[in-house]
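Chemist: Below are structures written as structure tokens.
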Structure I
Amino acid sequence: MGIQERALVRFAGPEDLEWCVVEDVHVTEKVIRNKIVNDEIIVVELDSQLIGYIRLEYLWSTIPYIG
């Protein structure tokens with residue numbers, strides 16, 4: 001089975017909060033929780049294990065970028 005069949009990219013859900021908080025020391029749990037609710041965090045699973053994520057941020061509250 002190739003990596004495409006083993007990998008899953010999806011928006012983070014409440015079940016991912018603890019993992020994201022441990023992995024990202026740059027923002028608070030409250031910020032991560034709000035970003036999960038607003039679909040601003042995307043996670044990657046490989047063989048059902050979280051292996052990474054990206055966080056959407058905004059410059060001047062208008063220009064999106066990946067943080």
Structure II
Amino acid sequence: MIFKQYYLGCLAHASYLIGDKKTRTAVVIDPQRDVDQYLKDAEDQKVEIRYVFLTHFHADFVA
């Protein structure tokens with residue numbers, strides 16, 4: 001299981017990469033505008049981001 005939190009202090013914005021190494025799939029929860037960090041970490045962990053979940057609407061989230 002992969003669970004990584006990303007926190008952007010200036011916006012008090014937390015997002016998460018959650019992945020399963022067995023199935024090699026992952027989800028990003030409430031992603032920030034700059035998605036490169038999620039893509040890099042998913043590649044490093046050898047998982048594919050298949051889902052993006054937004055817990056609520058906010059101007060600094062993208063999906």
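Chemist: Assign the value -4000, calculated as helix-only ellipticity at 222 nm (-39500 (n - 2.57) for each DSSP H run of 4 or more, over all residues; to 500), to the correct structure from I, II.
Modeler: Derived from II, not from the others.
Chemist: With distance in nm of label points 7 Å out along Cα→Cβ at positions 20 and 44 as the yardstick, tell me which of I, II scores highest.
Modeler: When distance in nm of label points 7 Å out along Cα→Cβ at positions 20 and 44 is computed for each of I, II, structure II gives the biggest number.
Chemist: Same structure again: Using volume of the Cα convex hull per residue in Å³ for the comparison, can you identify which of I, II gives the largest number?
Modeler: Going through I, II one by one, volume of the Cα convex hull per residue in Å³ peaks for structure I.
Here, each number is a calculation from the coordinates, and none is a lab measurement. Predicted, not measured: the structure shown is a model, and the values here were computed from it. Cβ atoms are built from the backbone, for glycine too; each structure is taken alone.
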